[in-house]
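Colleague: The structures come next, written out as structure tokens.
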Structure P
């Protein structure tokens, strides 16, 4: 309807997950909070969800005392499922046989008007699942819609509810926010709705508790990520986290250096401290956090522009990621431009103070040593 290509397709059905698995024996049933079936057909993963009905007020621990839904596996009809959805534009159903769009909550009209509106009372719906705060920002950034007045009003006061969400789930949401081709718009939306520090509490606040100081490095990292995704180049959360968390790491490292700690050791200690604080809010799997730390701690090594250290650095498997991060740092620090130019030329094979000599230079430096002659062996010594 918006002229965009969906990243994937989800299926909703009245068949419960166990019945889906009967039809597709190789399907995987996942989730405890929301029971789903993952069906693979021809290498494509299709998420199959069962129509859900209204929550039942009983003692089966479906809902927390604060209003957050713990489990939502009460099955219902198509109409009941539509009302259980979060936003009206997310409750539109397409009949794959007839091609008809079924709308029970006014989502078609809202989408036509580029409006994002919650189904039901906003505060109640945000309490049921605080991740909806982030989904609102993601839809605004991705689809170009605007929040309705009632939907937008409680976001600021509801932001602390994100502390209740498991860090592993928030990491998944961070990847959806920044690694789907709309990172720049997403960062702007998070700032506008004052949700940035709810996700990244280690960042320094800007004006109010919800907004964070960003700067050219972070903004350029978002643009570069979007550009790479647009041309189908790979992106990794490791580099994204390096850009997002660099400010507190750099600030802490500078404080440690002022106490006499060497730059490399200061960066390592600062990285550990900042990571330890951030993972309490958004988990960062070790396979990414290790690379992020390496990107940070490799930065001082770029100051060694000649000799064995320079050659070792260029042969490091993380060199390219660390070099790209150095380029981002130069957006904030003009003094790094010359260093960036050096390493850019070095990668093109231009020898600039690397301590390496080309073949002709090595040949001209060779000393003309007299040829050593071995002792002539007498005929009698031959066997």
Structure Q
């Protein structure tokens, strides 16, 4: 990458004055800031004081040679990141290896070629420039992430709770009021408000959990739990939503299946699959939920008999890049986050999630979980 030479300071270290002068002239022509030292001790003092961006360091010096000087520089936490190019007439493999072990970043053999010197110097400085850009972008990203986390925290505390209350009130009103009591238009308006609130609440809940999961703030908490009771509790919650579309939910499962899982994560997965099944079922339809004990694994299936998914759209599911979503049978909207969240949570359980679908006939979404987990 291109660099502005005048922004960089180079320390030239050599006990031979003519070598120092030559390097100073060559590098000054390239607009670099140049400081010089004639010994290893002086190099350490100037590096501490001036903090150069690059050090050109002669190897053969009295009292403290270049290798020893480099080792002392790399031992100082505040100086160890400064790159070092050794200037040396020594060019054996052993000398080069020793130089790299001492902390050198590159070698230039004496007598050196002017063009080679400039190219190697600019290469090291371009690495510094790239590193500065990366650090700046990382700091900017961290500030953005911090601001985003604060925003999501506000959303979680200030929106999620009241929205949940509104959702419950609208559900109760629709279950206890009919179009005959309040009029067809008012009933349709109430139904639309309920549908919008359900979609907003689901989106908000998925968004919060997806974000926490992606930034590593959503830890899996494994415990031995009963699967059937969990499934039944989710079905009970969604029975009101299903009734609004006159949909029946059937459960076919053994009496009990125990396994090790994070209850909240698996409940979220079941909730998303059941919500999607209601969304894509036709009014008056049936949803079949089944739990199978496969020995070492447990499989849950959620089957609807509604719209189904077009064959060309099926590969788009479970991929962040495609962010695929469609409207439900009553134009219910979705964000596409639900299935991504399900996949993430099932993967955290070392399980598998998938689906089979036929356009116009319906879909079956399923997941498999191992009964035992290593840390449970």
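Just so you know, all these numbers are worked out from the coordinates, no wet-lab data involved. This structure is a prediction, so every number in the text was calculated from the model and none was measured. Cβ atoms are built from the backbone, for glycine too; each structure is taken alone.
Colleague: Of the structures P, Q, report the one carrying the highest value of FRET efficiency 1/(1 + (r/R0)^6) of positions 232 and 248 (r between Cβ atoms, R0 = 35 Å, to 0.05).
Modeller: On the way: P: 0.60; Q: 1.00.
Structure Q comes out on top.
Colleague: Thinking of P, Q, which structure, once Cα Rg over 2.2 N^0.38 Å is computed, gives back 1.60?
Modeller: Working: P: 1.36; Q: 1.60.
Value 1.60 for Cα Rg over 2.2 N^0.38 Å corresponds to Q out of P, Q.
Colleague: Please state which of the structures P, Q yields -16500 when helix-only ellipticity at 222 nm (-39500 (n - 2.57) for each DSSP H run of 4 or more, over all residues; to 500) is computed from it. It would help to have the intermediate numbers written out before the result.
Modeller: Numbers: P: -13000; Q: -16500.
Traced to structure Q.
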